[in-house]
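Enquirer: Each structure below is given as structure tokens.
The numbers here are math on the coordinates, done by the rules we state, and not lab data. Only a predicted model underlies this, so the values are computations on that prediction, with no experimental measurement involved. Cβ atoms are built from the backbone, for glycine too; each structure is taken alone.
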Structure I
Amino acid sequence: MRILLTNDDGIEAEGLKHLLNWAKTLGEVCIVAPKTQQSAKSQSIQIHNNFEVKKSGLFEGVEAYSVDSTPADCVRVAVLGMKKRFDLVISGVNNGPNLGADIRYSGTVAACFEAAQQNICAMAMSAAFNSFGNAVKNLGRAYDYVVKRKMFEFAQIVNVNFPIEGEEILVTRMGPAIYSDDFEFLSDGTVQPHLLCLYRGTQNLELDTDATMTGHISITPLTNDLTDFSALELIKKKVG
């Protein structure tokens, strides 16, 4: 199996090293990851300026490249630019969860959306902030869970979140946003965002947010299609 690894924390991030150590047991690995931190860049790409793609020697025996752009561009460079073929893209292990509606901002998850656009199955993997231990211990279990249940036959993207502690795996749906911001307007004409936590702990284990926050490994199937099918059917009936 040919595997592309990427992330949004940057090519030198700890989580990528953990991911590589495990992914090498699955098959042939190539790394194409951002040169610098790219968190919350979502699926943005660079279309107006040139950007650097440089071979990296950080990982002995593994073909690796740093890209001075976003996670989505990393996937695009590897697939569309280098013409490489992959059976699976894995993005992570992110330093911090990617849960609920906040995944729309995630560069980690966006790399998987980009992979799916190139018709490649993809997994996003995220750990609790500054706590990779439980994720590292359970990377293989989460992957085996997805494979044994043939989840990629139904969804090209799965979003996996590991809690600080806890090994029970739950298949979940995307919950509401757990973060927002308040903005402080400064005298120099700039604004400073201040992170706000919206999570109230509803204990609904069908949601990725509550499942992960209560010590479960959450696996959520995702799709690139943003169509509101319920609305579409209602509109078609009304128009008809």
Structure II
Amino acid sequence: MNNGSPHFLAGGDSAIFVEFGNTVSLELNQRVHNLKLAIQRQRVPGIIETVPAYCSLLVYFDPLQIHPDKLRQTLRRLVDQPQESTISRPRLIEIPTAYGGDFGPDIEFIAKHNGLSVDEVIKIHTGTHYPIYMIGFMPGFPYLGGMSPSIAAPRLETPRSKIPAGSVGIAGTQTGIYPVESPGGWRLIGRTPFRIFDPSREPPSVFQAGDYLKFVSISPDEFASIQAKIEQGTYAVKLNSI
């Protein structure tokens, strides 16, 4: 199924799941975003919203504007068309992150768990471009791929009741950022002063599924400086293309 035609499944009377496979892979996720982009470019009438996941795309539609069978035919055509819709130059967003100490109280555990030094954990964590497979769990939470298994670690046995917004954590072979203050069981290695999700901002999330993130190590003083700029409204996130 990974290399073949997708499955089209009903999601109630006003949504269709387009499933490209059942494994987490960059290739399948790229096909999901190719279809999402093709839908946007074609401006298919009747489609209300598309929601990408690891290996599927949920397509919401208005059944008064387009019949489900007609929509399936349209989606199949977009899937089968030449890959002119491929996202060739995704955005790379830099996330300034202060590691260790009060910002990342679990980084020493992760280092010891993997037989590494704290500096080695930071070097490995900042040495990767992480694809955003999907946004979920809570508003603005990025599900990232590409983390090195050499810094993997189990979740906390007892989740914390309160984790500061911007905390960067590791759970298993995944890394992510808590967009808002919340409970959580991930091992915390650092924190970014940047508000990755702000409901007063348009759009609220600075990134979207299909983008890439790069963590950049900063000092506590740099953290405070960036935080001050954010409060003043003078800080701009760094965007590049891969």
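Enquirer: Compute FRET efficiency 1/(1 + (r/R0)^6) of positions 170 and 202 (r between Cβ atoms, R0 = 30 Å, to 0.05) for each of I, II and report the one that scores greatest.
Expert: I
Enquirer: Compare Kirkwood radius over Cα pairs in Å across structures I, II and report the one with the greatest value.
Expert: Structure II comes out on top.
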